[in-house]
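Since every read-out is calculated from the coordinates, none of them should be taken as a lab result. None of these values were measured; they are calculated from a predicted model. Cβ atoms are built from the backbone, for glycine too; each structure is taken alone.
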Structure 1
Amino acid sequence: MADGDFQYPQAGYSSEPFEPVYVPPRRRPRFQGRTWLHLLLFLITLCTTTMVGALHYYSFISDFERARVSLGFGKLLVHGFWYSGTLLAILGAHEMGHYVFCRKYNIDASLPYFIPAPIPLTGTLGAVIRIREAFPSRTVLFDIGIAGPIAGFVVLVPALFIGLGMSTIVPNPTEGLGLTLGEPLLFQWASRLMFGALPDGYTINIHPMVFAAWFGMLATALNLLPFGQLDGGHVAYSALGRASTAISIATVTFVVAMTFISRSWLFMTVMMFVMLFLFGPRHPRVLDEYEPLGPGRRALAIFALVMLVLCFTPVPIEPMEFFRR
């Protein structure tokens, strides 16, 4: 009886003529879900990211494995929370930013789904919420779309500076295998403010908290790309309307081109093509498509572009081999 139905009284219970009685449709309670599933996914993600955090902490205190480490596995796990706690705070703030504004505008949405991933670099693929109904206006879409990146940004910036305060300046590694992390403008400015210009032959041995903030910057930049139903796509559609379709197509072209610079863009490219196949290049229309944004929200749209520029790096992750000199 999803759309309402008529029920008829059974014979033998009344001498009155049978008259159908309209029964209104049953509506699923709003903002309801399987809380146990959200909690389970969070706990699994906490485990996977803490394991990865232990590896990051081992690399940090061993100075790229040049020093002997006497910490046991249990203590390493405890120190793994430097990474996992920071990262889950950033991701959680991002998704709760969306969720809180969904509650504000009474747009039915789920709690965050954290996505555990047993991969050695991050331990997670991020977090998402599920929005279960259409947006009534461009203003509502804009507010919900931009709230997540701003909330995550507010958490990652102090985490970056606190983590840099616990980082050290060390000579460049000369042997072994490693990864180079792209340096977004925000990271470059923060490290220059904390350490000044580094001497030749030296690098920053980043604390695991910095790596969590770095991953938060990467997630923020990817989410703010003006494409489809990413946060940046929501902002672009809210500010530009149907013109955002051309920008979305241009963004896909840009990401494809970036794969020739760094193979680490392949995952994002595949994800975008999957979204194109499933949803098409156009952003779903809101119910009131012609409502204009006010000047305050247009200023926030410019701030979203600033966050994208500050958190973006053209070469996010690259393998590097060190040779003994």
Structure 2
Amino acid sequence: MVKYQRLSFDEREEISRQLACGKSERAIATHIGRAPSSISREIRQSGAIKPEDYRAVSAHRRSNRKRHQRRKNRKLDTNIILRNLVFNHLAKKWSPEQIAKRLKILYPKDMDMHVSHEAIYSYLYVLPRGELKREITTCLRRHHRDRRHRKTRQKSCSIQDFLSIEERPAEVADRIIPGHWEGDLIIGKQCASAIGTLVERTTRMTFLVKLKSREATHVREAFAKEFKRLPPDLKKTLTYDQGEEMSEHKLFTQETDITVYFAHPHSPWERGTNENTNALLRQYFPKGTDFNTISEEKLKMVQNELNDRPRKTLGFYTPHEKFAELLRS
């Protein structure tokens, strides 16, 4: 007799995606290797009025709440030092997975200081309603956002004599050789302000650039000033979208020796590192932020905090640590 295993968060995420694509419960069951009755029961017990209303996060939260109602003496209940450490890092916008993996690096032999990311999620979801729960859960990233496919008109690029991403050296895609960057702007309230973001593809090191305007000359000067602080070996290429703020790319290359390559229109996945970084930054600067009110000091504080967060793709080391290795080599 095979013991039944509860649905994992990843399986619930897949159910949510498949339902959004209009798949049937039987097709979803086949896709994730579960019985159709399990999918039907999961949707019914999630509280969703319609199948397309099903959300993985809320369903997982409900399941954990029921499962833990009878549980006592959770590790985060009994280990006050561990709980305080987890809460402190949540306040720094670290994800539960980042916290869990980082603890194993910091305390490799101390099992009392190890906790799984699922245990952290479960603990947060069963916290009683109140100020603490609101404060802690607002630090978590949103997992239920789905990218919407929109039909958009293809616009001709106003940037002249640019190099396409198709001409970019193969070494950039491999992420083995450092010094290749991705850039973008995060737009503020009513499109009246913006900040620049520059991300190194190998280490995920991020620089936030204060901008007075989105005018091409100012963006070029601000980006060039940021890159002047780096050694030549860490300044090779910059991949950008076809935004008009980079129309002075040739002059930028003359000033920095950094070759600029442009992604295809409406293809954010071609700058996936930068897109992911911008999503993380929205935790600090939600939509509607007026960047004119954000000081240079505040911007650099957020930059440092983001670069001190461990990343799964870096083996749960931080961008600061990996970038420092490059500077020492």
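Observations on the structure shown:
- Label whose coordinates, when semi-axes √(5λ) of the Cα gyration tensor in Å is calculated, return 46, 25, 17 (choices 1, 2): 1
- Structures 1, 2, by distance in nm of label points 7 Å out along Cα→Cβ at positions 53 and 253: label with the highest value: 2
- Computing distance in nm of label points 7 Å out along Cα→Cβ at positions 61 and 101 across structures 1, 2 gives 2.5 for structure 2.
- Structure responsible for 14, with relative contact order in percent (Cα under 8 Å, 6 or more apart) calculated and labels 1, 2 on offer: 2
- Here helix-only ellipticity at 222 nm (-39500 (n - 2.57) for each DSSP H run of 4 or more, over all residues; to 500) was derived from just one of the structures 1, 2, and that gives -12500; the source is 2.
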